[in-house]
Structure P
Amino acid sequence: MGYVDLYLLPVPEARIEEYREQASAFGAVANEHGALRYREFRADDLGEDFAASAGDGQLLTAAVVDFESRAHRDAVMEKVMADPRVVGMTGADPVADMAQMRYGGFATFVDA
């Protein structure tokens, strides 16, 4: 039925274009290694609790990566995280504070 990884990450507004470039590159690597689809979203209509989680001067982003199954996700992401292009993204000046990232894998529950 399908499986997705969801990632929520506050990104400084001043660096959102850098983040877009990095996310685009990450998505290309994920797709190259077998992800079915990679998308990034920028929040523009958040409830109060979500808005507070982003903080001043930050935009909340959400990434959604589609896979066939959890096993497929595990196999793809093992390759992605070992890819030198992704390893190189963890430089000395990160675009966002990755400790603020919230993520998880979700199996399809309803597909209407």
Structure Q
Amino acid sequence: MSLHNWMLLGYVLFITLNVVDLFITKVILENGGKEFNFIARFFYNRMGIKGIAWLKVFILSWFGIQYYFKVLDLYVIFYLNFMFAVVLYFMYRDAVQTGLKAKLIPFSRNRS
């Protein structure tokens, strides 16, 4: 597999992790949780979950531009993915411990 393909895989994984983060964050915030990232909280307070989604679109676009111009290093993107996955694991674990497990199943009919 070429370096370009590894970079593309890393970027696609980064996008996937951001989508999962947005979903878990939405579930937590809709059930009385708090956003601790002050930048995301700023956008959430003004635009709701759409504000956080737009912030993620901006960040993903920025990384996409870096990927396109080959500025982004392979090790950096996989390190970011690893750290992001660890954060998501703990977000998921905390949400399950607070009783939100049924709401974290994306296509479940029992989400209300």
Structure R
Amino acid sequence: MTISERIRLTRQQKDLSQKALAEIADVNLKSLSRYELGTSVPPADVIKKLADALQVSTDTLLSDEKINIQDKELLRKFEVIQDMKGETKRTVINLIDLAIRDFKARQAYAS
């Protein structure tokens, strides 16, 4: 996935129009359109502005790792968990792990 696709996808996941993102990030709307179309590559300072406006890390926009979470509510919850620290975060991750194991066990026995 290219940076242009990641910018567009992240913007859409946040339910933002190009105009809204351009205003929040203080980026020219035509430039943002070119970044999303892949006809222009944003400079580093613009990538930082876009990441801040989208409330994601610059790595999210630059990384080639594909994250495909369709459920917007789930994505928002994971974003909150990502901001948690210490024991609270570990507890939430442990609960998710338990739920996943339970789900997989039920699937295995249902087959």
If FRET efficiency 1/(1 + (r/R0)^6) of positions 8 and 96 (r between Cβ atoms, R0 = 30 Å, to 0.05) is computed to be 0.40, which of P, Q, R is the source? Q
If relative contact order in percent (Cα under 8 Å, 6 or more apart) computes to 36, which of P, Q, R did it come from? Q
Per percent of Cα pairs over 25 Å apart, the highest-valued of structures P, Q, R: R
Answer label among P, Q, R for the case where helix-only ellipticity at 222 nm (-39500 (n - 2.57) for each DSSP H run of 4 or more, over all residues; to 500), calculated from the coordinates, equals -11000: P
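A short reminder: the numbers here are calculations on the coordinates, not readings from a lab. None of these values were measured; they are calculated from a predicted model. Cβ atoms are built from the backbone, for glycine too; each structure is taken alone.
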